Structure P
Amino acid sequence: MAHVEINGAELYSEVAGSGEPVLLLHGGFCSLESLRKISDALVPDHQVFAFERPGHGRSADIEVDYNYEAGVAEALAYLEAHGLESAHVIGYSDGAIIGLLLARDHPDRVRSLVAISANLDPTAFTHSPEGAGAPRLSALPPAADPKPDMERMHYDRLSPDGPGHADAVLAKLFRLWTSEPRIDPASLAAVASPTLIMAGDRDTIRPDHSLLIASSIPGAQLCIVPGTSHGLVGERPELIASIIREFLP
């Protein structure tokens, strides 16, 4: 566990295990803790590389707004910092978008791709005007004992900027989520790596949009995880880890 300088920022990094390299890319307002069980499941057979982007987890925030192209540049620089020509890439939410762009624009750097709850543009969300008439399952019933906001708890505990900076990070993320990404589905034909697209059956990403992503990538597989929302990596981590292990070579 250490920090590595990536494009002028000191970003928290973890490397564990041995075997073929896997790069983990966390979601927006998430830390690596959100992918901890998936990482632990992969470590026995793979060398897992993971870092926290600026303003997330143990990495301090930056002055400028976030964008996905910067996320791709950080991932490439991180691979370079560790001398990796390529890796299997597993991304969740914002990390999945970065993974899609990485596989599309730098196919030689991605051995395989797992994109969990990705979207190509802001119209993909169930609450968007474009999603008003799209078929979807009803929301999961509220839990009798609501769980605490784990990501906020992780942020408050881990962030070097302190708990009070969370609102500034969320404001930048909401600007990002309402303006980006803008990925042409046809452009995903350039993805050459084996690809698995995953989403929850009650995800805030519409199921028809997840199907669009998978159908736009040659040979891609689609997995809809039952009984899960956009927080599927925390709701069914063992199942998701098992599916990923079966998918990876």
Structure Q
Amino acid sequence: MKKALLILVAATLAAPTLHAQDDAGARFGIKLAPNMSWFKSDTKGIANDGSKIGFTFGLATEFPIGEAGNYRFATGLFLNTVGGKYLQSFTYTENNQVLTKDLSSDVGLQYIQVPLTMKLMTKEIGYMRYYGQLGFDACFNVRAKADFDQVSVDPANGGRITFIKLDDEDIKDNIQPIRAGLVVGAGMEYNFSGSTTLQVGVSYNNGLTNLLKKVEVVDANGAVKKAKMLQNYLELNLAIFF
């Protein structure tokens, strides 16, 4: 997380320099990107249980590097909505039998996202240009809600265990405040007139940092271990630059 913040600061300081190299080529636009997101577990006892549909929306900014403008530092400020579903294995004893139940969680997350990427663009072919994109992003959590199964222990009934379903609960305390990801993408853009262009592309965002905080898994032997889970998503990028 510290590395992600250092990259963010360095990119912010570098942006004016990049802008100065080709002032006419710097551009700003609006991006709307539907996405499909899911979780990837790195801990035995937690497993992905499905994907969710979300979106990214906000201001896209590109600064050219060099006079040709074929290389661009692409950043922006976005509201990023993602999520996913997962199952967490829970082992307990009932009537002298060791039982296991999968506790389900349906999670919705919202971040303020700052991408730090490089775009490699072709020269204009007709009215079209094509690009590849690679870099990182830093995401700052602003909302975390979930529907999940909760374990309830009744001391008055010999410690009997029951399971209840909770809806739309705030789980921000269980989510890391900062998420870093690797961004890989490709696409094309069409020039309407002057500096007005429409951009269409696809990108994959691979989470690099643990999503969970204060979440533990207990295995069949009673050993407790910290849960680790990553957030990944595939995004369809739609942007118009002015």
Structure R
Amino acid sequence: MQDTKIKQKIKNGAITIGTWVTIGHSSIVEILCDAGFDWLTIDLEHNTINQETLKNLIIAGQSKNVPMFVRVPKNDEVYIKMALDAGADGLIIPMINSGQDALDAKNYSYYPPIGKRGVGLSRAQGYGDNFDNYIKWSSKNLTIIAQIEHIDAINNLEEIVQVKEIDALMIGPYDLSASLGSPGKFDNQAVKDALDTFISKSKKSTASIGQHIVPLDDWRFKDAVENGYSFIAFGTDFQFLKSSIKSLKELKNYY
């Protein structure tokens, strides 16, 4: 539990840069923290990190005073409760496709009277010793990012942003393109139109917008900022590793 101020930065549209943690080792988290990221997200949707490893990764990041988010596998009460009880500073919740989905995410994430989160004692609450302080902290500082990654979400964006506890909207371009029948085809006109609609609708709301730039290309980051994105995930732990390996391969050309 930290008063990191990251929630207010995100809500205010200040540019923050984080990256994705997919390798379940605390040394990876420590190295990424020392690199200067504003936040890290541990991805539980597309890898095999278990609950005990998740807790250790959160501890490693928070020991470096870096906010630790968790992308849960789905918008599910149990997954959300487990991530928060492990001490996550915030959540990235996939496939928020409607106002009801957004409302469910809020209810699963917040204790009453704001939401309907179940009460238990674990690391987040100091194993019981810090429960009252955690209640106060979570009501003010818990950060919720809704992933917008289906054409239904684009069509329902106005009702999604009505849930004020959603701090930012994060586009998921790969799943969005798949929902339009063209997975990974970002030059497809329907995909381009959907992304343009996301930006234009979001700018009419008070929600900040974000995206995950997986390739390690500076121009993609600059383009995102110019288009109004402020919550930006850049690369992944394995992308940075692959980039270093590529440099080694180039060195081998000399012998």
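Which of P, Q, R yields -0.61, -0.88, -1.00, -1.03 for log10 I(q)/I(0) by the Debye sum over Cα atoms at q = 0.19, 0.27, 0.31, 0.32 Å⁻¹, for residues 153-192 alone, as computed? Of the structures listed, the value fits R. Thinking only about distance in nm of label points 7 Å out along Cα→Cβ at positions 57 and 225, which of P, Q, R has the largest value? Largest calculated value belongs to Q. Computing semi-axes √(5λ) of the Cα gyration tensor in Å across structures P, Q, R gives 28, 25, 15 for structure R. Quick check: -9500 is what I get for helix-only ellipticity at 222 nm (-39500 (n - 2.57) for each DSSP H run of 4 or more, over all residues; to 500), calculated from one of P, Q, R. Which structure matches? The read-out comes from structure P.
Here, each number is a calculation from the coordinates, and none is a lab measurement. On a predicted model such as this, the values are computed, not experimentally measured, just so you know. Cβ atoms are built from the backbone, for glycine too; each structure is taken alone.
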